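What follows draws every value from the coordinates through simple rules; no lab data is involved. Since we're looking at a predicted model, the values are computed, not measured. Cβ atoms are built from the backbone, for glycine too; each structure is taken alone.
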Structure P
Amino acid sequence: MTSEEPLDAYSRVVTGVAAELTPRVASLRVPSPSGRYGGEGLGSAVIYTPDGFLLTNAHVVGRADHGTALFADGTSAAFRVVGADPLSDLAVVRADSPTPATAVLGEADDLVVGQLVVAVGSPLGLTGSVTAGVVSALGRSLPTRTGARTSLVEDVIQTDAALNPGNSGGALADARGRVVGINTAVAGVGLGLAVPINATTRKIIGALMRDGRVRRAYLGIVSVPAPLAAEERARFGRASGLRVAEVVPGGPAARAGLRAGDLLLTAGGSPVTGAQDLQKLMFSEAIGRPLAITVLRNGALVDVIAEPSELVAA
């Protein structure tokens, strides 16, 4: 094997993904009073349905209700904003005229650290720009804000694929060209973040398409992943849970009797081993309905019943 062969294989993967995705990722122009480009904000979007729906970031569309999508083949289409969800930094827009072929959405939960990923977007308005790198880390948290409320997008993908302003809303793809994330932020030199495509975000996307917004249930806790001690692992058959770091006074969790320091093991009858396990339960169907929660407190199992309320932007 010559020294060029591994690089040739790497090149074939990247060029194949680029050829697959470049026509399927648009450059967005969005009216913005604070935009640096003639009163426009710039971003990217991924075509994911044949009837003109595109996926992008909520911060790309901001408060705009329309804009223009430019495609790699030189065509363009006006679009309207269908819905935006600042708490996940996802938004759905729909083109008013035919679009190129759709991208295939993948599964971010299958990613591993060190895996090759390719970013396609429009940094600085340069449509069809491609960079490559690896998954640097998984399970990161991205702070987002709506009104006075700060929240965290959980299970964010960290990558070293070069991202620049305008890449937001573009595709992060695996070696088979499947979109596993929506690039959302440049966190520092050589460090980019992407919202994962998984069961939770698919639910968010579906709600945005259907209702134009996402109704969320609110439990009123701040939690962090926590490993179980060896004897607890053997006892419960799992390696981790969610440690309650803070309970919001007067919130549903506080009324149910949850306390700071509790270790969440199950919610709604399902195991809780990470933030996504709890997050995927906090949608409209949980609002106002009893939610059984089991926690480990001072070595003893404690069962409580919480009744999540609706999360309202402050």
Structure Q
Amino acid sequence: MSKARLGGRFTFPGTSLTVHRMGYGAMQLAGPGVWGPPKDPDSAVAVLREAVTAGVNHIDTANFYGPHVTNQIIRQALHPYTPGVVIVTKLGGRRPPDKSWQPAISPKDLTAGVHDNLRNLGLDALDIVNYRVMGAAHGPEEGSIAEQVTVLADLQRQGLIRHIGLSNVTAAQVAEAQAITDIVCVQNNYNLAHRHDDALIDDLAQRGIAYVPFFPLGGFTPLQSSTLSKVADRLEATPMQVALAWLLHRSPNILLIPGTSSVAHLRENLAAGQLALSPQTLAELDGIVAATVEVKD
């Protein structure tokens, strides 16, 4: 895998952090249901090392994955970190013993979360911390996030956080946060079939702010489309490679963090960074969302 072909490069606004647009999301390194250790810890370590060897320098994680598990595996596999590797983590959630996903948004929770991330990752400061709004399952919900962003800005002034991002947020919440501090990235649910953030992506692109789609391949319900399959067959690629390549073509500020616990699948995902899509193919793929809307209507 050519490091220069991992989707190109992107520099987070107002920072010296430059990453390849093809990154890696660590959530799948934890056990089933993102709970507990993986069945094969050695394979988890191997995937991370293979990713960095291939040129990936944008790793997404959260201390509530496991909980603690993915951060501890990242530290085991990669510490001391290769210069230029950017680790992005999230705050705002917790995993109680019943394995549910619960908010952790008080100043005390957020401060403790920063220190947990620092300890488990083996860092003195966190490159980027996203405040993750633990909203409804169907997507972001409106509501003020000023208190939580202000806490992160205070932790930034203390030198524990270098830069701040947001996750699972609305455009109004992005604007509210930007009035408090600089926002370098937004991480929301977005893919070929789930395109509610089209306007937000375009707005962020104009300001040079990164947009990082989670569930780029559909998440727990993988993308399925006859059009996607036909395009993949024509390009001699997999449907998931085409879906990732479409995201890279969608806007230059989109950064990808597909996750996997398999080295072979990792290599397959990264190869999407070299897949060229013609204007005609892009138009064909753009039609998938229109067909989805028609079916729902």
For distance in nm of label points 7 Å out along Cα→Cβ at positions 157 and 229 computed as 3.8, the structure of P, Q it came from: P
Top of P, Q by distance in nm of label points 7 Å out along Cα→Cβ at positions 133 and 213, largest first: P
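Check the numbers for distance in nm of label points 7 Å out along Cα→Cβ at positions 117 and 181 across P, Q and tell me which is largest. Walk me through the numbers before you get to the answer.
On the way: P: 0.2; Q: 0.9.
Biggest value here belongs to Q.
Which structure, out of P, Q, was helix-only ellipticity at 222 nm (-39500 (n - 2.57) for each DSSP H run of 4 or more, over all residues; to 500) derived from, given a value of -12000? It would help to have the intermediate numbers written out before the result.
Details: P: -4500; Q: -12000.
Here the read-out was taken from Q.
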Among P, Q, structure where mean count of other Cβ atoms within 10 Å over residues 93-100 as derived comes to 17.9: P
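Taking 14 as the value of relative contact order in percent (Cα under 8 Å, 6 or more apart) derived from one of the structures shown (P, Q), identify that structure.
Values: P: 14; Q: 19.
Derived from the structure labelled P.
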Per percent of Cα pairs over 28 Å apart, the highest-valued of structures P, Q: P
